[in-house]
Structure 1
Amino acid sequence: MKKIPILYGLTFLLSFCSIVYELILAQTLSAFLANTVLRYSVTIGLYLFSLGMGSLLAEGKFFEKPGLHLIFIEIFLTLLGGFSVVFMFLLDGSRASFFIFSLLGHLFVVVIGVLSGFEVPLLIVFIGQQRDNKESLILGFNYLGAFCGTILFSFILYPYIGLVSAGFLVGLLNAVAGILLFFICPQSLSRKIFYLQCFLCFILILCLWHSNFLNEQLLRMYLR
C-alpha cells in the first residue's frame, strides 16, 4: 500500500518528462528549420498520434511483466530525450540536407511519443497489481504532469536553463524514475539493469555539470 503514492508520483514524473522532451524537440526544430508555428504544430500532432500508437501496441506480453518493460522504456527515453538536442546539433554539423535533418528530427518525436504511449497502459496494469485499479487517478496524474511540464518549460527551463541543459536535466529525472521503479519492484529487475540506470544518472549529472561548456561548443559548431 505504501508503494501506491510513489507510483502516482511516478506517473506524474514520467508524463512531465515526456511532454518536456517534445517541447525541447519542437523548439530545437524551429531553431534549425525555422517556422516556429509549423514546427510546434507538427510536433504536437505527431506526439499525440505516437502516444496513441504506443498505447495500442502496449498489450499482450508487455502486460505480463509491466515493471520490467517500463524500466527498459525509461532507459530508452532517457537516452533519446536527454541527448536529443546534442544529436540535433551534431546532425546539423554533419551538413545533413534539409530533408534528412527534418526526417530524423521528427523521427525522434515519433519514437519518444510511441515509447511514452506505452507508459500509461503499463502503469495501469502495474498499479492494478498492487491494489484495485483506479484508472481515473492514473490518468489524472498523467495529465497533471503534462500540464506542469508545459508551464515549467515555458517559464523556467527554456528561458533560464536553455535547451541543452534542459535536455540533460529532464533525462536525469527520467533516469531517477527508472531507479524508483527498481525499489518499487526489485523482484522484476536485475541488478545489471539497476547499475545501468545508475550509470546513466552519473553520465547525465556530468553532462549537466559541464552543460555550459558543451553548449558553447555546440553553438560554435552551429555558427560555422
Structure 2
Amino acid sequence: MSYDALNELLSTRHSCRAFRSEPVPRDVIKQILTAAQRVPSWCNAQPWQVVVTSGAETDNFRTALQNEVTSGAPKPDLPFPSTYAGVYQDRRRTCGWALYEAVGVEKGDRAGSAQQMMQNFALFGAPHCAILHSPADLGPYGAMDTGGYVTAFTLAAQALGVATIPQAAVASYGPFLHRYFAIPEDRLILCAVSFGYSETDHPANGFRTDRADLDDAVTWRG
C-alpha cells in the first residue's frame, strides 16, 4: 500500500454513530479480522481475543446491555482515566459538543444528552459488535498491543467500506460482559468495536473531529 492510500484511509475513517441494519457478509468480516491479526505485539504474544456478534446475537446482546445499564453500575476491568485536564479536556469537550450540535442537543439539555449517551449501549444500531479482551497477566502492555489491533481493525474495515466505532463505554460494564459472553476472569475486557454500514444521512454522522498539529505531538532532537 502506498503512503497516500494509507493516509486516505486514516483521513476518511471516523467513528460512526448511526448504522444501517444490513449485515456485513461473513467473508468480509473475516478479511477485517485477518488484516488486524497482522499487527505487531510485544514478543509476538498476540494477546487479543475477540467475540464477534451477528444477527439475532447482536440484538439480544444490545437488549441485555441496555437492561444492565439501567439497573447496574459501571465497573470496568481496566480503570478509566482519573481525570481529563488541560488540552485533553478541551479536545473531549469539543468532540462532545460537536456531536450534540449535530444531533440537535442544546447545551443544558440533560435529557437530550443522556438520550444520546444511551446510544452507546444500543451500539448505535450496528448489526455487529466485537468485544476485545487480553490476559490480565500482561496488564497495560497487553492492552497496548490490543490497541494496535483496534487500529488495524478499523482501517481494514474502512478499506472494505465498513464503518466502525471503538467503544470504551461498553467495556465499562465488565462483570456483565464476563457473564454474558463467558469470558474468563483472568482476561481484561478492554473495549468494543461496533461495526456495519454507515447510515450516511444521519445527523450523528455529519461531523468530524480534527487532529492536533504535528508540533503539538512531536519533540525533535537532532
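Derivation of every value follows stated rules applied to the coordinates shown; laboratory data play no part. Predicted model, so just to flag it, every value in this text is computed and none were measured. Cβ atoms are built from the backbone, for glycine too; each structure is taken alone.
Among the shown structures 1, 2, from which was the value 2.7 of distance in nm of label points 7 Å out along Cα→Cβ at positions 20 and 60 calculated? So the calculation was done on 2. Taking mean count of other Cβ atoms within 10 Å over residues 68-75 as the criterion, the highest value among 1, 2 goes to 1. When Cα extents along the principal axes in Å, for residues 124-203 alone is computed for each of 1, 2, the one that comes out at 41, 34, 11 is 1. Taking 4.0 as the value of distance in nm of label points 7 Å out along Cα→Cβ at positions 108 and 164 derived from one of the structures shown (1, 2), identify that structure. Structure 2 accounts for this read-out. With helix-only ellipticity at 222 nm (-39500 (n - 2.57) for each DSSP H run of 4 or more, over all residues; to 500) derived from the coordinates and found to be -28500, which of 1, 2 does the value describe? Corresponding structure: 1.
Look at distance in nm of label points 7 Å out along Cα→Cβ at positions 116 and 148 for each of 1, 2: the largest one is in 2.
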